[in-house]
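Where a number appears in this text, it was derived from the coordinates with a stated rule and is not lab data. Note that the structure is a prediction, hence the values are computed from the model and not measured. Cβ atoms are built from the backbone, for glycine too; each structure is taken alone.
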Structure 1
Amino acid sequence: MNIQTEHLKYGIGIVADYSAVGFGMRTFENDSIEIQNGKNSDFRMQNVEYGIKKNPLFDHLAQNIQDAFEIVIENDTDLFELKLQSLKETAAAYIHIVVKSGVKATMHEHILNKDFTGVIIDIALEEHAEVTYIADQRHEKNQFVIALRRAFVGKEAKMKWIDIAIGASIANSSIYTILEQPRSVGETYGLFYGRETQFHDITHTTIHVAEHTESNLKTHGVLEDMSKTIYRSLIDIREHAFNAVGHQKEETLLLSKSAQISSVPDLEIANNEVSCSHGVSTTNVDDESLFYFQSRGMDTETAKQAMLQGHLGSIVDMIENEALRADIISDIIRQT
């Protein structure tokens, strides 16, 4: 099967160039990836209408995945390590995770990539479950990663995503939170940092299906050199999701005149009993800001580094594990 993914249009003149990935020419094989703490299972992906059916990248990936895994979390855990180890140059997998009723868990996902890795991860939260999922996407600049993560949130359950996108030549990170049952909550916090010619394609979507549901989407990004990011956020409130509350905000700091950000915030609301808001802001490093830091004894590079850390710090600080939080901050500092 061939797929035309060289240029994907996203509306309002935004185009993503995936020609470097060579996606349609890649061969998908069995045993291409190893999942820590996961056991092999029968392939049983469902709900393709969320993030798959209308997306050529994930539709092609879903039809060609050979490796599938299942993970069941039955007890509270402070940090469940989900390590995805690529065994071949082209690796792909579907992972189905079930979090049992009342369980509180923090999950840390880290993909160890060779050249190209594609994953679709589904998380089913039973009632009263609480999950914090850290998508730790720190990759080398010559790697390609495409990841779709979806959470199906049960009654009075809470899903919290922390999406860390740093590095990779091309990285596509899509997160869908489906609030299926009453009083479920979905929070998505994102961080992206691009340098040189890196390209990030990020989508954060929350779908309110049931009544009395809540969502919050907040993302901070920093772009340097000639890096580029497309960021799409959507709060979709369905017809019977009465008394839903949803808010979204994205802020990008540009450290270079050649860096580009294309932000598309969107609301789709099918009933009147809701409370929603959205906003986007882009800030350039201006002479006045630099003068403020320089007047306190900092050179230009140190001043930019301080602004970068301050801008991204509010997202990193949401990671409760101290060692992991410090490691991510150190990695950001090393790349500046």
Structure 2
Amino acid sequence: MKKLFHFTLLGLAACGILFSHSPSIAQTNFPQKTVRIVVPYPPGGATDVSARLLAGEMAKLLGQTVIVENKPGVAGVIGTDMVAKSPADGYTLVFGGPGNLTLRPIMDPNLSYKVEKDLASISHIVTYDHLLIVRNGLPVKNVQEFIKLAKERKLTYGSSGTGGPQHLAMELFNYMTQIELTHVPYKGESPALLDLVGDRIDAAILSTAVAGQLIKGGKVRVIAATNPYRSKTFPDLPTVAEAGVPGYEMVSYGGLMAPAATPPAVIIKLQTAAMAAMKVPSVQQQFYDAGLFPIGGSAADFTKLLRSEREKWAPIIKSSGATLE
């Protein structure tokens, strides 16, 4: 594996779908009832916040109620599998991310669903800032001090779940800095953050959307941004690459998907509503205020990005030795 890495967890959804733009295909009576967006993680995380911001505006555009339902478990696998096996009618969707769409499928070839076979892209909704955070009691103030301490004694880190983006982001950090932090998996970002505040783990890579307010309130200490760019919420904070680990970067994403056999006309209507929702200035501002970055990309772009991320991460995971254990 090369010494310098350029990782971008750009998030995406699933399989490609051919869209017809003829009037007969575009016209559909969908939706006739409530649309459900499944978030396969606990409430309070960046994925959950994003889905709820999107759902409110999509409901206005679709003329039907759009609800968000949390189905957490196994780094997003349980909720995603449920949607993949749901009726392909557009009424049950999943808000996915790198953990359940890119990383976990690579790490577990026997996964109960195949992203490229069982899911169809609707829209790339958002990207997330992520931060390297330590507990207040840890005697470090920057990345180099953190690396030095980790080489002197055993430290722990939390993540949103085994095989998820925070897990792989920290394993990448371990690999590139030649340290060995002990992984403590949780069922989402919020539980990991609570244990970080409570001094039960030493560090974590978490989204700004989840950790931003507690950082500002002095409950935990942020030492770097993991993105290839500086955080808009904490612009004076160096990136991990700037702080002495050149080539390191981690960018995460969120996107909307449906079961693969969902009719093209329904996919088009959902895509149109999602993209339109993400162009509403007030919605964009709510995303920015939450430390989230609105995208509103097309299904075709989403599918292309997912394919490239899968091709990128497969050799990285193999070389780094990251496992589901």
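1.66 is what came out when Cα Rg over 2.2 N^0.38 Å, for residues 101-164 alone was calculated for one structure; which of 1, 2 is it? Can you show the working numbers first?
Values: 1: 1.27; 2: 1.66.
Attributed to the structure labelled 2.
Looking at structures 1, 2, which one was Cα extents along the principal axes in Å calculated from, given that it came out as 59, 48, 41?
Values: 1: 59, 48, 41; 2: 66, 39, 29.
Here the read-out was taken from 1.
Out of 1, 2, choose the structure whose coordinates give distance in nm of label points 7 Å out along Cα→Cβ at positions 37 and 117 equal to 2.9 when calculated.
Details: 1: 1.5; 2: 2.9.
Attributed to the structure labelled 2.
Looking at structures 1, 2, which one was relative contact order in percent (Cα under 8 Å, 6 or more apart) calculated from, given that it came out as 31?
On the way: 1: 10; 2: 31.
It must be structure 2, since only it matches.
When helix-only ellipticity at 222 nm (-39500 (n - 2.57) for each DSSP H run of 4 or more, over all residues; to 500) is computed for each of 1, 2, which one produces -11000?
On the way: 1: -4500; 2: -11000.
Clearly, the read-out refers to 2.
When FRET efficiency 1/(1 + (r/R0)^6) of positions 197 and 301 (r between Cβ atoms, R0 = 30 Å, to 0.05) is compared over structures 1, 2, which one is greatest?
Working: 1: 0.90; 2: 0.20.
Largest one: structure 1.
Could you tell me which structure in 1, 2 was used to calculate mean count of other Cβ atoms within 10 Å over residues 53-60 as 20.0? Don't jump to the answer; show the numbers that get you there.
Details: 1: 16.6; 2: 20.0.
This figure was derived from 2.
With mean count of other Cβ atoms within 10 Å over residues 205-212 derived from the coordinates and found to be 23.1, which of 1, 2 does the value describe? Please list the in-between numbers first.
Numbers: 1: 23.1; 2: 26.5.
The read-out was computed on structure 1.
Can you spot which of 1, 2 the value 1.05 was calculated from, given it is Rg/Rh (Cα atoms, Kirkwood Rh), for residues 261-308 alone? Show your work: numbers first, answer last.
On the way: 1: 1.31; 2: 1.05.
For Rg/Rh (Cα atoms, Kirkwood Rh), for residues 261-308 alone, the value 1.05 is produced by structure 2.
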